[in-house]
Structure I
Amino acid sequence: MRVVIPADIMEKIRRHGEETYPQECCGFMLGSAEDGVRKVSEIRGQSNERTDSPQNRFLISPEQFKAAERAARASGQTMVGIYHSHPDSPARPSEYDRDHAWPWFSYLIVNVGNGKAGEGKAWQLRDDRSGYDLLQLEILDGMHKGEKS
């Protein structure tokens, strides 16, 4: 499985992580999914609604989720995944992430250390929920039109 994302959209995700530091940022990735490739063509940044520990957890409300699903359908796209940041932690899923993830989605995690975005990695939860598989993340050079943040 591959996740393909334009460089300018990846940069928006990285900036979102820096802007919300030291709290986690979060948002949706919209695009297409076919033949083992998830192509991200739009992101929808969300507010982290977690109030008790936003520095190491994020919460996307059902209302935010429904609005993103409607936007994806209206634009002929699919919600292919969720992105979030890990402030001062590696770009790998935590046990909390595993407990709250869905197997079909791709999860893009960006490390933000001392307020500066670092590496990003893409993951997918296994169907049996036993853990994640690291996905190939391909960042395309060039500008992309149509992203929303």
Structure II
Amino acid sequence: MMDASREELAAAERTAWTEFLALIARVPEDRRDVREVVPGWSVKDLMWHNAGWALFAAEELQKMDGGPFTDPFDAHDDDHWDRVSAAQVESGRTLDWDQTLAECEARRARVHEMWAGLGDVVPAAADWFSEETAVHYREHAEEIERFLEA
């Protein structure tokens, strides 16, 4: 990811999010809470999940800025991260659509703030930013596409 500049990676995140929201806009409103996009998760859940991981990336970028970085994925197995994702999704289910969207935008703003203010951008930081934002959005966009086609 370090082949791209900080600005290019930020632009890639914005593009991926815009495309993600455009795809969500194609889902009829009465189907956005149907928990069938992936087992047990709705379109709204996936939007919240993506923003949750963007916020997590912001927290990790903050840890990288000014000290040695220990990858949290090295400390836990996949089951742990599945539980983290499930807890994220559950926390968003108390919000209505507009609240969810507003909070998602706030979480994205936080990751952009950390990304823009980061000192030297090391490959780990670029990877964290990209993988937990643009790459992640596109992964879940594919699932929403399949949901729309079904």
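Values in this text are rule-based calculations from the coordinates and carry no lab data. What you see is a predicted model; the values in this text were computed from it and never measured. Cβ atoms are built from the backbone, for glycine too; each structure is taken alone.
Here are some notes:
- Structure from which 38 was derived, percent of Cα pairs over 21 Å apart, options I, II: I
- At a computed 4.6 (distance in nm of label points 7 Å out along Cα→Cβ at positions 7 and 39), which of I, II: II
- Structures I, II, by relative contact order in percent (Cα under 8 Å, 6 or more apart): label with the highest value: II
- At a computed 0.95 (FRET efficiency 1/(1 + (r/R0)^6) of positions 23 and 119 (r between Cβ atoms, R0 = 35 Å, to 0.05)), which of I, II: I
- Source structure (of I, II) for helix-only ellipticity at 222 nm (-39500 (n - 2.57) for each DSSP H run of 4 or more, over all residues; to 500), computed value -6500: I
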